[in-house]
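Take a look at the structures below.
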Structure I
Amino acid sequence: MTKAITISVLAATLAASFSLAAAQEFTPLGAEAAGNADGSIPAWTGGFSRGVTWSDIGKQFVDPFADDPVKFSIDASNYESYRDNLTPGQIEQLRRNPDGYRLNIYETRRTAKYPEYVYEAAQKNAQTARLVAGGNGVLDYQGYYPFIHPKSGVEVLWNHFMRYRGGSLLRTHTQVITQPNGAFSEVQLEDRAAWPENLNGFDPVSDANIMIFSTQKVTAPARLAGNILLVQETIDQVKQPRLAWLYNSGQRRVRRAPQVAYDGPGTAADGLRTSDNYDMYTGSPDRYDWKLEGKQEIYIPYNNYRLTSHELTSDKLIKKGHLDPAYLRYEKHRVWKVVGTLKPGMRHIYAKRVFYVDEDTWQIALAEHYDSRGVLWRFSEGFHVQYDYADTPWYAGEAIYDFSNGRYLVFGLTYNSAQPITFGFKASKSEFVPAALRAQGIR
């Protein structure tokens, strides 16, 4: 009996020691806490916060790192020297734009910070969460980040799908559609989304397979104003496909929209993005075989506060073939590389996809999309910002470049918005049902 107790105590002591060692080795969300060998990536020290709230910041979200100098720039003339820290999409974009396009590299700041309850849930999920339905669903998890120590590519993607975005969000933003000669047009949108924890009326039984409720409303131009997309984002989309409806303000009709999935056209995007290009990648992973190819150190868009400035306009930002690099910030960070190959018998315009996922946020930073011939077709960037008033990392914009025609699309830009993105409010499920669309769509 004494021997059994001794062994039990020893096992508990070893487990506690292992947990302490793991806590010191990893951040609460599973990233490597230490910096890299040459010091170009620092240790994570808890993330960034100015201790302000949404009401404190008023109408302007100020860049806390505005005084950081550019360390060096990468362009078409010198990218070969930095190839090991660039992706094929970045290299192609540099190669195609030798005049004026560059990556301005800044000091790496590991700003990711979340509410404590998000960390606690992620730690519990690491012990309980499991894939089901061949990787198309997740069970036995709570809240966010089911797989902070991933063993497969699809687990990394589920961390991106299920990452924390404030519990709810409201943003008004600009989508810019460009032409090869640099001409552009704008669409104004309003996005509203809520997760179960912030949704009054959520039924944990009947809504168990739904992880996000969202609407996207077009507010300009006038010919599109009032059109609304409603999505109830399901977890296992093989078991229950994404539930989507479209309200057409001209016809005043609500219709089911099964095409709002996979490679269906994105909202008012003139064919420049698919439905699943939204949020860098959204929807079901079921049409691809996913492979986890480990980690790399890559220069990715990070801390792009300048994109939120009210001093910025589309006339300043949009250039022929690329965004003005003066408003963009890149830093070296560790990313997970995930490669998806279209399964035999499955259909999608992208035959192969490669995602580079930031280790600190589980947010896709860069993506490459290949056609059926194996040619790099489109390249995407997600411009990270730490919205420290809500302890929430998200995008300040997303760009997708089409190498087949020289056009590109940018969306999620908030410089025209009267106020910064709102996070963390309570919403009602009744706002996210088809019957509510007609009232919301009145011009």
Structure II
Amino acid sequence: MTDSTASRTRRIAIALSGGGHRASLFGLGVLLYLTDAERNSEVVSVSSVSGGSLTNAWLAQREDYSKLTAEELESQVVRPFVRQVAHYGTLWASWTTWLYVVALFISLLSLIALWWLPVGLLTRSICFAIGLVGWGLLAALRSMMCALAFQRTLYSADGYPTLLREIRRENVQHVICATDVRAGQHVYFSGDFVCSYQLGWGRPGEFRLADAVQASAAFPGGFPPRWLATKQHSFVEGARATPHFMVLSDGGVYDNMAEQWPIGVRSRKNRWPTHSDVLKEPDTLVVSDASGPMRWAAVRGLRIPAIGEVFALLRVIRVLYDKTTAKRRSTLVDRFDRAARNARGLEGALIMINRSPYWTAHYFSKKTKTWPERAERASRVLQVLGDENRKKWDNLAKENSRVKTTLWRLGGDVPANLLCHGYVSAMANLHVILGFPLLAVPSIDRFRCIVAGDK
């Protein structure tokens, strides 16, 4: 690749990974950089899973990202979203969530009290069984309550819920990804369509944006799979007869980096040729990966019969997820490098939360023979970052990657650190790999002002 290709006009797809509010703000930092660098006008799609979908849906609801100036993005999109996530959270910011938790607690106490009713054992057992079923049904409403909280805190306007079809934009296609539990594939929600290889091609109908985000962020164990009716979407050209319901779980179950949407656009054009004009095919992919790295963990309770097996199973699932995601990353980087060398195919770059902005620049600074253009740009990045700040950024990357995957509010300097880390890492990596503009490193105070709501 030459510097002339680095400065060409591109068709950029952005993929925002899962990871709760950690992913929401890290990905938002990436979007901030692209706007400051005036490359947002080249963005054709934003895909997301889980925590990244919170940011994606908010951006889609507010404005057309490709048309925003840096000042407009910060004032109209970034500040209100960051203020909500940093100071109030999302799930736990709504009074309906707390009312639901109180109802769960009271029903649990009532269930316990039923066992001590002054009646015969048979009558007591029947009452207890009925109460247990009722409590289970109430607990199964967690996903619906989460969607309601999202709607009340973020995805509504003038007191009315935002509908999925209302996020249709002229230039940027916003795609929210959830996992179809039965098919083992993604279902894609956009303002233009709802589709999957199994279900086929459908329309948004009157589907609520908050429901799409909640399905995308239905973390297994925390939230049960969401059963959503398919009738309003009028699916056609599916691989099988359309079922009455979609059974959806967290989008990160299938692909936690959300890169499968932009990678597969061409195959979807071939699958649904009558709708191919709707799909926006990119030539460049920017992946914001806020997945937490695998770490040693003391799995407590392993020696407890039966219960220990559950703990072990959960850990095994985590290991499987980590290794498959690592393989996805490696395959993606190889694909990007082949495209860059051959000047054809999908180019791109990964921005990872567990790496400092120095990592990519340091790696390519030594590749003077195999990647001379990247080596030259890497040297410029290292000069701008300054060697004296390397340890600080290494520590910040470790701290940010350890932020819990949660929908609770993020206090202290955590929101500002996540925004800053995403911004600077995007600038460093995208300059080295794709030749995007190398800007001055912003002060952490800029992001603290955003969190505080100061001008």
Structure III
Amino acid sequence: MTLRARLALAMAAIATAFAVVGWFVVTTQRRALNDELDRRLENSLPLALNVLENRPTPNEPLDPADAGQLYVGVLHADGTLDTLVATADGDAPVIDPADAQTNARGPRGLTAFTVRGTDGTEFRVVTMPRQQAPGVPANPQAWSIVAVSTADTEAAIERLMWTAAGGGAAVLLVLGMTWLWVVRLGVRPITEMTAAADAIAAGDREARLPSYPAGTEAAHLSTAFGEMLGARDAAEGRLRQFVADASHELRTPLTSIRGYADLYHQGAFREEGKTDDAMRRVGKEAERMGRIVDDLLLLSKLDQGVALQIGTVDVSQMLEDVEADARALQPGREVRRTAVAGLTCRGDAQRLHQAVLALVHNALSHTPAETPLKLTAATEAVDRLVVEVADEGPGMPPEVAAHAFERFFRGDPSRSRHSGGSGLGLAIVQSIVEAHGGTITLHTAPGHGCRFRITLPR
């Protein structure tokens, strides 16, 4: 259900609530006024009885002042009504003798009931068995009638209803204007942003969200949506660059392999030994291409959150193995290792070894052979440990260090490509570390070497 529909339903619910409350107030007030009329009847009974028992002659109406503004009369069994005291407007109740008999009581415990008058006005009525007054013939089938017109009560109720209706209409008008304002301020921006999002989803890359007054929810949403679009554009840009870089990296060995194949078909390798040399180079380029594909596949798996083989990793032993691998790669290189014995963490031993060895291989490839290499593992906190790979080589300028972990980035493209690097090594290291919930940072400056610091949870 749309927000506009929900707001409309809320308005309908409020209007219904106002109607229910108004009905309750009017009904309660009507009941209270009727109770007040009944009290007036009860308080007026002594005077009415005095009128009934002391009137000068039978059937002679008395002045209304003798009984206030009440209606006083005598109802006979045949339905005729003798008016003794009339109301100011001359109206009289229309009473069925059966109702009079049913509701008639003694002077105490009277029951008031409602009847209509000759002109439609309602009366609250009490009936009593007719008492014989001196000089009046006995008439056992007659009832004394005392009634009060409800005209004033109905007028008060009508005024209350009009007041309630007017107040409710005013409140609903204010709420309606508020609803329109909310729709204009809140719903319309959402509609506009939805239209812009649909346009972008349909392929309109130039579509942008409109701007809204600062500080409003629409402005915050528009800003957040714009930032999301910017991030998406940046991600697509990186993806396009990634595809271009991957294509370039794969094209280089493919071009070499194709070139050697063309030379072979042209008969360029007729001399002894040239064919073997060409095949060796083809194999080297194929191996390089295979490494690039393997690295891309590994990055893809890490990006997709591939499950790691989590277990207890002996970091001290891992660092010792990495040191041995480094000495095997460059026997003359000075490698220093500092690690606390028995240092462990939770992780994938194979992937962590791969990450640290990649940092070592990076240092071996980009520093002179006489540059020392330092491996360190230590506890940083109760729940964290640190592994560092540092060298004392030429270091990196800030503009290179800022992009060191980007895919296919090379600080020295020609040397890296010559040594077989694809520019994916540090990106893979970062992905492995982050897959373990850790972080990796680079501390470097020209002439001060490089120090890669891996922080891992224990």
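Derivation of every value follows stated rules applied to the coordinates shown; laboratory data play no part. The structure displayed is predicted, hence computed values, not measured ones. Cβ atoms are built from the backbone, for glycine too; each structure is taken alone.
Looking across I, II, III, the calculation of helix-only ellipticity at 222 nm (-39500 (n - 2.57) for each DSSP H run of 4 or more, over all residues; to 500) that yields -15000 traces back to II. Each of I, II, III could give Rg and Dmax of the Cα atoms in Å, but the derived value 23.2, 85 comes from II. Structures compared: I, II, III; top value of distance in nm of label points 7 Å out along Cα→Cβ at positions 187 and 259, i.e. the largest, recorded for III. Across the set I, II, III, relative contact order in percent (Cα under 8 Å, 6 or more apart) reaches its highest value in structure II.
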